[in-house]
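Q: These notes open a run of structures that come right after.
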Structure P
């Protein structure tokens with residue numbers, strides 16, 4: 001058995017996503033499981049090169065996991081011959097410049113979303129990477145969630161008949177930072193720093209809708225900044241200038257209507273932090289991060305509206321749990337494995353920079369819809 005080591009720059013590794021999901025639960029987890037094995041028996045072995053701005057944090061993180069390869073100098077890391085992949089988990093405002101450096105260095109690139117701050121920049125990155133002949137990928141982790149994979153199984157099996165609508169609820173209460181620390185970094189709530197829930201979540205909704213139900217043809221959106229003032233990590237009060245909630249309607253090719261609410265100002269009264277209800281002529285399903293429950297038309301009850309009588313039916317008990325039928329690994333890890341196979345063995349990987357640019361486009365048009373109070377059509381985006 002041949003082991004093929006591959007150097008991977010992990011930029012932004014001291015941040016929440018870069019550390020937890022991409023280093024610990026993906027790259028280090030891949031090493032702990034013995035690497036990624038190809039069809040010819042070759043094992044891909046990731047060698048992380050940790051990159052960030054804070055030397056102290058980098059050193060502590062590396063020592064915690066028995067790693068020795070770290071630096072605050074991105075340019076020198078990109079110049080190394082043993083580094084083949086650049087991964088970016090920085091704040092969005094820092095991403096475009098670093099990715100351009102990686103393209104110029106001839107590295108394959110995998111990145112968190114959004115790819116860039118606007119559609120024009122995202123498209124330009126896609127074209128530059130294509131011209132340089134480097135392979136690209138954008139994180140689209142929710143496609144690999146157990147709940148959505150079970151939902152996809154129902155769709156592929158024709159369970160729904162003709163799909164009519166999708167209703168999604170995402171969010172939770174993010175504390176303001178005064179009497180309890182916030183669960184998200186303060187830059188998320190400053191538009192000038194690239195914050196906002198539309199920029200954060202609409203790229204997710206784009207790939208979920210497109211992969212499962214159809215291309216987004218039009219968007220109507222209302223945004224809000226429900227909490228106008230928050231407290232940052234240093235205890236300083238600051239004005240929240242970015243949207244912290246978005247209420248969107250997405251019209252899909254084929255006639256499916258999707259309504260998705262995204263909010264950091266909502267208390268959770270559902271089974272999971274995100275849930276999608278899909279209704280079709282033959283059946284319905286509700287999918288979350290891990291669970292998926294379904295109800296076929298043949299067993300659908302016949303509720304009667306009568307506000308004068310108490311409800312005696314347990315509506316939730318009338319739905320059937322969709323079985324796992326397989327073991328589900330961490331979604332970030334699964335997509336990392338697919339990207340590594342793409343780079344080393346040329347296996348297909350459709351979530352490239354152009355796919356990422358379409359997510360940026362939907363966020364941009366959603367913000368335009370909210371700003372102008374209009375329905376906005378979403379044009380085809382091609383390289």
Structure Q
């Protein structure tokens with residue numbers, strides 16, 4: 001005698017429900033996401049309309065889970081995206097609200113991206129430093145204020161910290177040097193003040209350090225030269241004083257160094273201009289003194305050298321004409337004197353590259 005039809009239907013339904021529950025995110029993760037969403041308002045694209053149902057692992061916009069544990073692993077919400085939802089709307093994203101501390105209950109989170117929404121404000125929840133697996137924290141392009149959490153150094157697996165283009169103030173927390181896995185540090189265009197930690201050289205994995213357009217003071221720590229993977233260092237548009245550490249010129253992979261618009265003084269280290277790997281060097285708008293080092297040669301390859309608006313004296317080194325390549329050279333607004341050397345790169349530079357010096361002459365300026 002067979003089983004009743006309604007028994008079979010209910011059994012299948014129960015089995016399906018159990019299977020869906022097994023594959024769904026845990027209720028605690030779902031509740032944390034909904035509380036996170038409740039603190040935000042996205043009025044134009046409707047991306048949060050997808051955050052419905054019991055399973056936040058599937059079809060919730062910007063949310064993905066660990067396939068084995070079904071725990072929420074990534075929350076990636078970018079206000080500038082090539083996603084069809086943006087293309088269809090024909091606009092970039094706009095979101096208000098703040099980052100709810102409920103996000104800290106997602107204790108398997110590896111990636112939190114809440115970037116380029118223009119108007120998210122409030123502070124970074126201090127509990128964010130309790131997320132043991134967090135690898136990427138990207139909050140660029142909002143109006144986030146307050147300070148960087150003091151215990152940020154507890155995020156031992158963090159590889160990317162991007163808080164650029166916000167309103168974050170205060171000093172760099174001393175614990176930041178404990179981010180042993182950090183590769184990309186981007187804090188540009190904020191209101192950070194105080195000095196760069198003297199032991200920042202402990203960040204041995206870092207390849208980019210972008211801290212421009214802040215209010216940083218003090219000197220450039222010589223320990224930066226210990227970061228042998230560092231390729232891009234930008235400390236421009238701050239209030240940094242003192243001399244440029246000569247050790248920066250011996251860094252093996254440093255290719256871009258922007259120190260412009262600070263209050264740096266003393267002479268330009270010879271090692272910077274003789275570094276064969278350095279491609280972009282901007283030291284403009286400081287108070288650098290002395291002569292231009294005569295250290296150029298056949299291995300010299302710069303796409304850009306900008307030394308304008310300083311107090312450099314003496315003549316332009318003739319060895320510059322022996323360089324393999326120099327794309328853009330700006331020596332304007334200094335106190336240089338004497339004839340401009342012949343040949344490359346001087347034969348393709350405009351007069352503006354040499355303007356407002358004491359007594360330079362020769363092409364492309366007046367004849368000597």
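Rule-based calculations on the coordinates, nothing more; no lab input. These numbers come from a predicted model, not from an experiment. Cβ atoms are built from the backbone, for glycine too; each structure is taken alone.
Q: Using the calculated result -9000 for helix-only ellipticity at 222 nm (-39500 (n - 2.57) for each DSSP H run of 4 or more, over all residues; to 500), pick out the matching structure from P, Q.
A: P
Q: Quick check on the output: 26.5 is mean count of other Cβ atoms within 10 Å over residues 109-116, derived from one of P, Q. Which one produced it?
A: P
Q: Name the one structure among P, Q that P(r) over Cα pairs in 10 Å bins from 0, in percent, for residues 165-220 alone of 24, 57, 19 was derived from. Display every interim value, and only then the final one.
A: On the way: P: 18, 42, 27, 12, 1; Q: 24, 57, 19.
Derived from the structure labelled Q.
Q: Another question, then. By the measure Cα Rg over 2.2 N^0.38 Å, for residues 125-340 alone, tell me the structure among P, Q with the highest figure.
A: Once Cα Rg over 2.2 N^0.38 Å, for residues 125-340 alone is worked out for each structure, P has the highest.
Q: Consider the structures P, Q: one of them gives 1.15 for Rg/Rh (Cα atoms, Kirkwood Rh) as calculated from the coordinates. Say which.
A: Q
Q: Something else now. Comparing mean count of other Cβ atoms within 10 Å over residues 69-76 across P, Q, which structure shows the greatest value?
A: Largest calculated value belongs to Q.
Q: For relative contact order in percent (Cα under 8 Å, 6 or more apart), which of the structures P, Q scores highest? Walk me through the numbers before you get to the answer.
A: Numbers: P: 21; Q: 7.
The structure with the largest value is P.
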